[in-house]
1. Compute mean count of other Cβ atoms within 10 Å over residues 19-26 for each of I, II and report the one that scores greatest.
2. Here helix-only ellipticity at 222 nm (-39500 (n - 2.57) for each DSSP H run of 4 or more, over all residues; to 500) was calculated and came to -27000; which of the structures I, II was it taken from?
3. The value 4.9 for distance in nm of label points 7 Å out along Cα→Cβ at positions 27 and 59 was derived from one model only; which of I, II is it?
4. Which structure, out of I, II, was Rg/Rh (Cα atoms, Kirkwood Rh) calculated from, if the result is 0.95?
5. For distance in nm of label points 7 Å out along Cα→Cβ at positions 3 and 99, which of the structures I, II scores highest?
6. When distance in nm of label points 7 Å out along Cα→Cβ at positions 43 and 75 is compared over structures I, II, which one is greatest?
7. Can you tell which of I, II yields 0.00 when FRET efficiency 1/(1 + (r/R0)^6) of positions 11 and 107 (r between Cβ atoms, R0 = 25 Å, to 0.05) is derived from it?
8. Of the structures I, II, report the one carrying the highest value of relative contact order in percent (Cα under 8 Å, 6 or more apart).
Structure I
Amino acid sequence: MDSPAMRYKEIIGLAAKAAEELRAWELRRAQELENEILAAEQAVAEATQREQRTAQVAHNWWRMAEDNVSRLPWLEVAEGPEPATNARGAWLDRYLNELKPIYQELVDSVLSLGWRARR
């Protein structure tokens, strides 16, 4: 039979091993979390850049549209568009691709007006 001292040493050894394994797991998990945080920060930075780029492109399209209708005295141009809070970030390219045909429709409409309407 094992003596109480041997049983005590065995329990202490198991506890030390468990503590060591827990520390190793915590270190690995901390590293995983740091990597996840860095990835999330990078994703936020990229999304911010995309948002700024998209806002600039939309602003440029708006300015071109504004220039096209500026010769129509009977048409009042409103303020430029504001970012839509309900827009989906994953659809930014889709939104931008929809601007060109809409702008072209505007240009075609202005060009199709008679000369009297354009004065």
Structure II
Amino acid sequence: MSFESELIELTERAWEANRNGDAAFYDRLLTEAPLSVSQWGIVDDREAILKGFAENRNPYTRTEQSDHRVTRLGEDSAVHTSTVEIDVLVNGVDKQTMRLFATTVLVRRDGEWRAALFQVTPAPAR
């Protein structure tokens, strides 16, 4: 599997874990001091990030990535970015569709890729 394919597959698994409220996946994926940046704010508290995934208050019912770009920063670091279309149940009931640009900065630790930064930005509607 190519370097790019490996990271794209990892981000697909991350979006699946997001849909499923799988905080255990993110516990393995996140670095010791991750950073999450979005229109809702900046979170640098690992436990708060994991709690958000576990609570899954606004569950994603569909996530579809496209326009993947992978940039190697070094032997053990990379950036993955994509456009993601998401169906979300706001407060668990109000279905909305969002389109985002998503960027993840990854570092390899002990042979495993870890997410150090995750950032989403609203994207224009198609």
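1. Details: I: 10.0; II: 16.6.
Once mean count of other Cβ atoms within 10 Å over residues 19-26 is worked out for each structure, II has the highest.
2. Details: I: -27000; II: -8500.
Value -27000 for helix-only ellipticity at 222 nm (-39500 (n - 2.57) for each DSSP H run of 4 or more, over all residues; to 500) corresponds to I out of I, II.
3. Only structure I yields this read-out.
4. On the way: I: 1.58; II: 0.95.
Going label by label, the one that fits is II.
5. Between I, II, the highest calculated value is found for I.
6. I
7. Considering all the candidates, the number was obtained from I.
8. I
Each value in this text was obtained by applying a stated rule to the coordinates, not by laboratory testing. Worth saying up front: this structure is predicted, and the values here are computed from it rather than measured. Cβ atoms are built from the backbone, for glycine too; each structure is taken alone.
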